[in-house]
Structure 1
Amino acid sequence: MNPAEAPEGPGIRVVAVPYSDPYVDAVLPAGVVRVGPTQGPSPWLDPAYLTAHADGVDVVHLHSGFGHLPEDEVVSWAETLRRNDVPLVLTVHQLRDPEQSTRRRHDAHLEALLSTAEVVFTLTPGAADEIAARFGRTAIVVAHPTIVEPLPELGAERGLVGLPLRAPCSALPDPAGLVRAALSGAVNGGGRLRVFLDDDVEPPPVFAAGDTLEYLPRKADSWAAQLQELHAVVLPECCGTHSRDLEVCRDVGTRVVAPSCGWFADQWSDVVTYDNDEERGLDPVSLDAAVAAALTRPVPRPADRAWRDEQRAAVRAVHEQVYAQVAADRLSSG
């Protein structure tokens, strides 16, 4: 069977871009037919592929995976959706993409996508307000659903602070400064700092006395467990809008120290913020104080599973209603 042909059945045929990731898997309703192929980058972002297979889908739901495309290609893709009468549902996860060095290209992507989308989702009221103010679109706010469950045999070490670091980039211009400030806050709070390094990232040259600082590799396949072992974790980027790691921490019971940029504190009320954004940069004194303050609070309990499961069911129900509506609108207009 051609991978773009939906199997027989009553379900609405949905192309999710990306095809699968923890968030996409959490929000897709059980009754929909997820249309492949599974590989990434998604071939559905190619206007020629979309045109050739448009009759095999009812809805395209774009989450991410388009940041590498030039601006004119995203505009062309959006025009192809309209020309083939394929409804687009868009979830705005990032209003400022930390993977890109400047705002310009992502803003141009959002302009094209938001002007095309039948329905727009986002994750927080603050982000919805920003979308309305900057782009003139109304976004439906849906909570970020649960994506992991805590390991019952794993406990957090009181006073242990985590800091994930990737290679220096525009979102992380001063890794050494982050480590020094987070380490100072951890020690002032009676704890210690554990820095998680992505592959090929060297430890910043930071002096630490005794066993107050350690470096470990960040393990993608057990990242939730690494977070669960912490009292608190610092989100280090100076730009961004929402955080999947924050939701993992809520699920497993780890306090989050989040930058002042974006809408992280809208995701979870139990967040300690520090000053870090693109305009003013990192305030190391603020980070020091935020980490120390986080350690004065008890380790949070993991999120109530029944409540998180109910929340995820509600989010899926909203998606199901939206898919049904835009698919019905397409049929009636045809």
Structure 2
Amino acid sequence: MKTYDFALNWNNEGDDRFIFLLNEECKKNNLSFVGITDRNVKDVLKELESHILKIRVMLDYQATYNLPKDPYARVCYAVKDAGGAVINDPDRARVAVDKAMVHFELMDAGILTPYTIVVRNWEPLVFRLKEEERQRLGVPFIIKPGCGYGQLGVIRDAKGTIREIAQARNYDRGDNFLLQEKIVPLRLKDKKAWFRVIHCFDTIIPCWWDDTENLYEHVSYEDFNELGLYKLVKMVAKIASFTKMVWFSTEIAIDQKEGKRRFLAIDYVNDQCDMSTKSETSSGVPDEVVEFAVSKIVSTAINDPANRTKAKRYKIFLKDASVELRGLGTPQDLLWQLSR
């Protein structure tokens, strides 16, 4: 049987630094590496399902679980069924990326979200808002698909007309849609209080995020303490706890309502995190964050599940410091899949 230590499910043939770093990190640690792209996905799937190929750990950067017969989703399940580990586990990911499902999980966990109305795909195409709902949503508001990604199908400045809602639903009529209050964040240290926080196994990485300019900035130790941003990591750890996801990002904004500061989960769970680097594009992730993620992902593939020591506490990776915090719960474990 042919075996690979590490695989990447990815259909982009471009020269992406994240992919290059993953390959180099595998070489450095003597791990065999295979990329699964449009060129070879059918052959790889056939070999996996015929049990002549085994993949120990795979990073999924491509599967679309709500797309029938998606070959990359089938590869994820084939790896899992053969005893390999998938980042993220396909059964967990297909639920966690559905905003319409996770929204209610967030509410049950006590995590604040903008006021949201879930429109089910079987509801009439002439769906109308009640007056009370319209008032609570405010104008403008956001319309987004439950399983959308990359801002596809999103209307940012909806006024509430039937035509707008119908237009958004035409993106995918089989999907549910969310109508969501538009949040105006505070400004902290002359920055929008909007964050993209990355959960990477046993580490949480908070970054400032400008949602209109698409700009990242790694949060510093000073800002984390001075601005009281502990709640960012607490929310992300809680999301990881009920979704069982190990690698994802969440958008969190801070606003003020009725004199109280609110931390709100905006974009709930994004797996297949875009790891384009800032050195490649102005909208990229800070390079040190990408390099850290690569090291953490590959080190997972090196670990022997029979001998590992499971992390008991979360670490917070900041721009100029790394700290360990109590009270965030126990980090999610990926390698349970390898020790079944």
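Laboratory data are not the source of any read-out in this text; all were calculated from the coordinates shown. Since we're looking at a predicted model, the values are computed, not measured. Cβ atoms are built from the backbone, for glycine too; each structure is taken alone.
Observations
- When volume of the Cα convex hull per residue in Å³, for residues 199-286 alone is computed for each of 1, 2, the largest belongs to: 1
- Source structure (of 1, 2) for semi-axes √(5λ) of the Cα gyration tensor in Å, computed value 38, 21, 17: 1
- Read-out distance in nm of label points 7 Å out along Cα→Cβ at positions 175 and 191, computed value 2.9, structure in 1, 2: 2
- Structure from which -11000 was derived, helix-only ellipticity at 222 nm (-39500 (n - 2.57) for each DSSP H run of 4 or more, over all residues; to 500), options 1, 2: 1
- Structure responsible for 21.8, with mean count of other Cβ atoms within 10 Å over residues 71-78 calculated and labels 1, 2 on offer: 2
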